[in-house]
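Coordinate-derived values only; no laboratory data. Predicted, not measured: the structure shown is a model, and the values here were computed from it. Cβ atoms are built from the backbone, for glycine too; each structure is taken alone.
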Structure I
Amino acid sequence: MPFELRWTGHPFIDIGLATLAAMAGKQMPSMLDEQDFRAAAGKLKFWYSQHHAARNYISTVFTNSHFTQPSMSQEQREAYADRYLFAFDHDHLAEVSEMKCVFFPELAAVEVAYRQHIPLLNGEDVGNFSSLGRDGLPVSGLALLAVHALPFGCLKCGGRLLGFHQQAAEGTAVMQMALTRAIYEQNMRALAMVPPDEKAKYPDFGGKPKLRYVDQLIKTRQRLSDRRANLDYITGYYFSNYGAGAEIEILRLDHTVLSFVNRAQLDANSAWNQAVALNWVRKKQEELEPDDETRIAGGRRNLLYERLFQLPDNALAFLACIRGVHDWHLIELFIEEVMAMDQQRIDTYRRLGDLLAKYALDRDMENQPLSFYIRFSRARSYTMLRGIIRSAAEQIYRMGGDTLLFTYDDFIAAFEHPSERTHNWWLARDLISIRLLEQLHKAKVDFSQIEQEQPGSTAHEDEEE
């Protein structure tokens, strides 16, 4: 390379660069050389000129390209490939007087790209919003090669492509490469199932794009032991360039949510997997498909995945999705990362849950742990909740207990926290209830008779404030 290859910041080009690195078996695009480009261009030429399923696959991306036009002969497709896939043969450092590539400004532009070359651009002879009022984009051969590698670094689902882009510096884009490499390998397995001369459609992996986005992030993260491979700043692009239906949907989770998901995979993976399993939506008596991939491909919904996109605003609905796994550490990660709660307050909720569990299990105090849990966790008003707490505290006092149930400071920290914009008493109730449930579960309290709430219940929205 006449210059140091780096990420451009443009999702289509960067995903293409990562795909080229995956094709060459290189760790990062900066390790690519001309021999790698030539090998990749040769593969793409074969797929796009002679492989029917591959041409079917890219028809949604390179609309009006010679590769996808049925009227073009194989010779015409190969000539088109020689011009655009091997255009990097003409790349050179730009002189002052030369037009520069918009993606790699160190290089001179050797072609002008339109919609048939780069998805979602204008067509030929459309000059609005173009550089210097000219139609098309001036690009280098390297940019053209990268964007033509793009499809094999994306998943086809629902007739569109889903690509992942991490906005990161060269040395920190570990997840960008891991995601693209995993998807490229998946595409290679799919392509190998279809003979080149067989007139078959390229496999569609199916599934709702949001679930695909979350599932692919998590699957890829779980395969990596490197703690530096975090999920920061990863955006999903769900797009089509086909005809009048060309459009793009941007899928993104809040940075705090991605941090929570990342830590959950590292530090509470078993509990996370249990929560996912509990939140698949099905009708009564309906059998679930045997694995997550089959469920997603079949269009099944998962409340936990869906409600990640509603965070941090709808935190209580998400809490309802994870409370059933009886794991305080997962809850703690959530309220620390997503709700930005300080550790002292988190510790207060844990301690109060432990004290209430001890009270409920004490033969001389409550001795009806299931009944107490139901009353506390499903208190429908703040007045009712205060009454339950006060009654328990008085009972401990009457019995001469060594430990106070709540101190004044505990109550203020848990229920009247000054940093709250609104009076979220139900947040304290739910968090303490989760810790209480975990402790009762450890004490082997029988919950088989309790009436089950639906996953993701948001009953608190109708409660008295």
Structure II
Amino acid sequence: MASIFLANAPYFLEERYGKLASVGATLPHLGLLMLGAVLRKVGHRIRIVDASAQGLGYEETLEQAKKFQPDIIALTAVTPSIIKTVKLATMIKVVYPSVPAIIGGPHFTAVPEQTLLDYPVFDYGVVGEGENTIVELVEALSADRPPSNVKGVAYCENGKVTFTLPRLPIKELDTLPFPAWDLLDGFPSQYRPALFKYKKLPSTHIVSARGCPNKCIFCDTSVFSRQIRFHGAEYVLEMIGYLVKDFGIKEIIFEDDQFLIRKKRVAKICDGILKAQWRISWCCSGRVNSVNDLSLLKLMKHSGCWQINYGIESGNQKILDFAKKAITINQIKKAIRLTHKAGILSKGYFIFGLPYETEETMKNTIRFAMRIPLNDMSIFTLTPFPGSEMYEIAEQHGTIEKDFEKMNLLDVVYVPNGLSKEKLLYYQRRFMKDFYLRPRIVGNYLKRLLANPLNVFNMIKAFRGFSQSVFGKTSDL
């Protein structure tokens, strides 16, 4: 049995949400919880420190490691947190120089060779899905065996990066244990979604499917692959029941990219929620080309679904086609209208700064978003993350600043030909102002506030952050 310290690096709300930090999300890191679950299942001693969600600093996280006295440390990182993860690993290595340090997560899987060569503090890396790989890697390290026979591992040897055979994606997801929520300090009371992304507390998120078969050029699918795999409806319902009964969870956020694609499974989940009489609320994400069944939407509403999030990206078909979204403007209109007709709120995610973006296309996207019955929206400027097709072709269509710490969806790191950083920021702010400062949207938010008066203080903080974001100083255009 080994003692394994699982953690992510401190990544504070201010760094992730900017002026809206006071109402940002502090949800658990599901990847860490899954690794903890599979390692515990085979008998290892586990400590999970979700420093990002728990708001812990470097010294506090290090103290947690020292109290635990690990045999192995395993860290995870997204692109904007990789430098922070290097710092944490270095601090732990000063105290435990002989303890193996494992790195995994989206950033490492996207650029494994570069990561190991640039940051030698990491001894081993897990490429792709980590559950089966981490179990076998820990077994090899505990037995003082080289990891050369463990699939899905990378490590440095004589100054060069060695890759073992690749590991195939997990086909039977229902063989996996539930995430180890019980190993997380303060769950669920100390964790919550972003303001207005929930109706009830305590709330948490789950993943009921992995992989995405679509080819959007701005997405990195290297961890879960393009092969979509589903948990069965029975597994999902059992997991929800566990969260409701053991932790008092009142709301579920489905984080799947493709929750609505298998309609019979969605209907079974809805029927199961109704039959169990949990009276939970829930929300999910979906692709607009998967929404064409009003009766299913009404069943979702009846079982507690209150909002669906859609990746719309742009109101310009040429931009959507270049981005390989495989959706049409008409499909967007139909999905939002059907969702509205079913009595479910809709939120649209938009991106400014894709190739072929112009001032006119941004104006058109703003007008388009205001013509359809959207209830909420988020607008980002394009970030070409490592592992995405856009990262590889970015310089063909504009200029990119490959500073990992700035790839945080707040800083503008990519500017397409014909535009400037100042224009992107101007239209981003204009979109937020034009969309939200309308009587219909303001009235909708006031209704939601009246339904949950405890959010008054958070609403004030959110409005202050919104005002700073929208009316803050901008460069002259």
Completion exercise
Candidates I, II; percent of Cα pairs over 18 Å apart, for residues 329-440 alone computed = 47; producing structure is I
Handout entry: Structure from which -14500 was derived, helix-only ellipticity at 222 nm (-39500 (n - 2.57) for each DSSP H run of 4 or more, over all residues; to 500), options I, II
Key = I
Completion exercise
Calculated from one of I, II, P(r) over Cα pairs in 20 Å bins from 0, in percent reads 23, 58, 19, 0, and the structure in question is II
Practice task
Supply the structure label, taken from I, II, corresponding to semi-axes √(5λ) of the Cα gyration tensor in Å, for residues 161-368 alone with the calculated value 38, 21, 15.
Solution key: I
Practice task
Identify the structure, out of I, II, from whose coordinates distance in nm of label points 7 Å out along Cα→Cβ at positions 33 and 361 was calculated to give 3.8.
Solution key: II
